[in-house]
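Please treat every number below as a calculation from the coordinates, not as lab data. None of the values given here were measured: they were computed from a predicted structure. Cβ atoms are built from the backbone, for glycine too; each structure is taken alone.
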Structure P
Amino acid sequence: MSLSQEIVTRPLASIAEFEEAVALQKEIWGFADIELLPRRLFVVANKIGGQTLGAFDGSKMVAFLIAIPGLKSDGSTYLHSHMLGTMAGYRDRGLGRRLKLLQRDEALGRGIQLVEWTFDPLELKNAFFNMERLGAVVRRFVPNQYGTTSSHLHGGLPTDRCIAEWWIGSPRVEELLGGGERKRPEVVAQIAVPADIAEIRQSDPARARDVQTAVREQFLEHFRNGLEVSGFSATPEEGIYLLSARTDSGKG
């Protein structure tokens, strides 16, 4: 389905819009109130160099993004893109990509070169989007980063997370977003996840936990051995993380 031309993406501009983002967050993930990002965080992010962006169908917010500024140990700055969510009925219509491109344009305008975020390695659509639609790389993995949450989307599993690095001004990203032919590094290892992992989470939690454990161990081993995720492919049976030799900067 093509995206309605009436949907506009723009920065959030008022307390009322921050409150709408909090409500949308609860609708999407089903978090308990204690786990919601509060209105106060949206206010602070907006004031200290972060980003609060939304997509609107008329006056209704249907997607949002929040990012906060970060500082590396070497003193370099980046944006931690903490949450991006889209309302049911508006997914798979390009809104996430539009918000990420708006995020990129705004960040480049301030001289920021790196945006990072975490994602669940069992969420295969997100993995494809991050690597193949945006050009992110992954070189770090955090077991159970947020602890077990109340979200039905997490299925009671530990919140293992990959850390996506999006070097927004790199040749890799420029080529991908520009539609040119992408230069892919040599694939030296793969990590496969069952394509029906979402259904497995609901119907067979024990098997889902076994899959998650196996995936976690493979990521940690490959990253210890100097590899990075440089791409993602899929078959009807599996989603496949493609790993290559780690580049010095990760900007490849």
Structure Q
Amino acid sequence: MISILSREFNGFLNSLIAYMVIGVFLTAIGLLMWVFPETSVLEYGYADMDTLFSLAPYVYIFLIPAITMKSFAEEKRGGTMELLLTRPLSDWDIILGKYLASFLLVVFSILPTLVYYFSVRALGDPVGNVDTSGVIGSYIGLILLGGVFCSVGIFASSITPNQIVAFIVAAFLSFLLFSGFDSLSALNTWSAWVLVIKQFGILYHYESLGKGLIDSRDLIYFFSVAFLFLLLTKTVIGSRSW
């Protein structure tokens, strides 16, 4: 697994994908948080980081599929998948190696945003007047969200040799998981099941963590969804149907 992780992560660095992902993410969030008047912290006049944590998931819905779309699709298209599977590695070694490489890249893209926290903290009146527990919970939620989106992207890449198709499928599934259930619960048809339907979606658990309350049920949800998509990927890879 370590060899796959190292190969994949070095591949990101050598192809400039890592720099592009981090650069695009920080530029987009930076503009939304500090420049655009509709979402700027400076215009809002309140020391919080809601802009980052409310908009970052939507940026990741498109950014993470771009990272993961070639994971297995490129191997299939280039005919190297068979060679990879002949190595003394289990299917889980290959899947987890590729998954962790993309997940580490996502984590590295989040780390520089800590500068935003210290900036907002310094701008508070008095200095330090910011909900630190809420920020910590939101960061945990954002990292776990990235983990889920990476697992979705890995699965999407495993079902097709076409990277564009993998990107579209991953972006659609990520959006559906994040806000689809929340939108579905708003229909009057499900009035008696609103809370249950919401709990199937990521947004409910993501917002729960953002309140600064680290509930084990939310953590279990994120880990379970990520594991489910990795298990589906294992099923696809194990079938050898390409």
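Worth a mention:
- Label whose coordinates, when helix-only ellipticity at 222 nm (-39500 (n - 2.57) for each DSSP H run of 4 or more, over all residues; to 500) is calculated, return -22500 (choices P, Q): Q
- For relative contact order in percent (Cα under 8 Å, 6 or more apart) computed as 15, the structure of P, Q it came from: P
- Mean projected area of the Cα convex hull in nm², for residues 55-102 alone from the coordinates reads 3.7; which among P, Q: Q
- Winner on distance in nm of label points 7 Å out along Cα→Cβ at positions 167 and 215 once structures P, Q are ranked, highest first: Q
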